[in-house]
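I've put the structures underneath this note.
Derivation of every value follows stated rules applied to the coordinates shown; laboratory data play no part. In this text, all values refer to a predicted model and were calculated from it rather than measured experimentally. Cβ atoms are built from the backbone, for glycine too; each structure is taken alone.
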Structure P
Amino acid sequence: MRTEPKCQTLSSRAVIWLDAPVTKLKIVSGGQTGADRAALDWAMAHGVPHGGWCPQGRLAEDGPIDRKYHLKETPSSDYAERTEWNVRDSDGTVIFSIAEELTGGSLATAHFTRVHGKPCLYLSRKTKNPAAKLRAFIVQHRINVLNVAGPRASSEPEVGDWVKQMLSQAASGRNQ
């Protein structure tokens, strides 16, 4: 049975283009491999402020998260706590996934967006015009702090490259 995420989906016609790239955006994530880390790497490479919460001990599946990432540690080593705090402290969340169904931490992220009443956008590889939808989501909800979430690299090895590609396209106004 397919689990439907309770995140917003925008029609393919809901495209809002700006004359300039988004300039006030800050990217936050939990620093896990995969989608989280890719978003932080993208932000650093493009001069976009970044941050967020990570578990105590800077836990990630590949060992402690490098200090080059401007992450604060939660009091607990529980991944769910950092997930909730990143949702709580952001203006909205985008969840990226190669797969069509949310699982694990991505499903928990969607849950926390409902708990905290925060806008959420779920983008899978099957989503039509994902970069345009991301850009419209950011503009529509006036997002200054964007929480980026999704599977870890061991679950979806391709997700990191796709996240970087979508963030670049959304920031520049290019569409896929």
Structure Q
Amino acid sequence: MKCKLLQKIKFKLLNKKYFLKYAMPCLIAKVSRGELSKEEYQRLIKNFENGKKFSEDELWVLFNYAIRKLLVLGIEENKVDDKEVIIDKNIIKKYFWFEHPQAVLLKNADIKNCLVLPGKIIKKLNQKEYIAETIFGKRKIKSWQSLKAGDFATIHYNYACEKINEEDYLELKKFLEGII
């Protein structure tokens, strides 16, 4: 019932690209559950990398859980304008950094990959691949943007979602160390 009610709520995602940097890596979980083929996953990632514009309807189908949670957060924070929930960068960040871990832990998901982790870039391997240090140790990652050794980034399913400053790195690290 709740899902159908939320689906009828109009929303405006102000920064789709920012949302997709965090959400696209989640699609690998759909592959592991058999909800999406590996080929479809690779096609969607490639489309995103090539700048494809995804409609709200496509986002709703691909990221139903995340969109529902973003709507709830937007409503809770009174980000409603003309009967439309406004989902801005702060709402997206709040969800992926601080709310998403609840779902991961409740679903007994692969926390080392499902959580958005703070990471420090140790080494650049090539144009898109790096070695990063996370709270779970070193890992090979890909990035949507260019990084260099010493940079801090958020990491989700072995993708660097965004470059962050040291203060944000420490804040997210402290938060996650308190729940895992």
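Assorted remarks:
- Structures P, Q, by volume of the Cα convex hull per residue in Å³, for residues 71-118 alone: label with the highest value: P
- Structure from which 11, 43, 37, 8, 0 was derived, P(r) over Cα pairs in 10 Å bins from 0, in percent, options P, Q: P
- Per mean count of other Cβ atoms within 10 Å over residues 79-86, the highest-valued of structures P, Q: P
- Given 3.2 for distance in nm of label points 7 Å out along Cα→Cβ at positions 63 and 87, calculated: source structure among P, Q: P
- For -12500 (helix-only ellipticity at 222 nm (-39500 (n - 2.57) for each DSSP H run of 4 or more, over all residues; to 500), calculated) the corresponding structure among P, Q: Q
- Source structure of the calculated read-out (relative contact order in percent (Cα under 8 Å, 6 or more apart), 19) within P, Q: Q.
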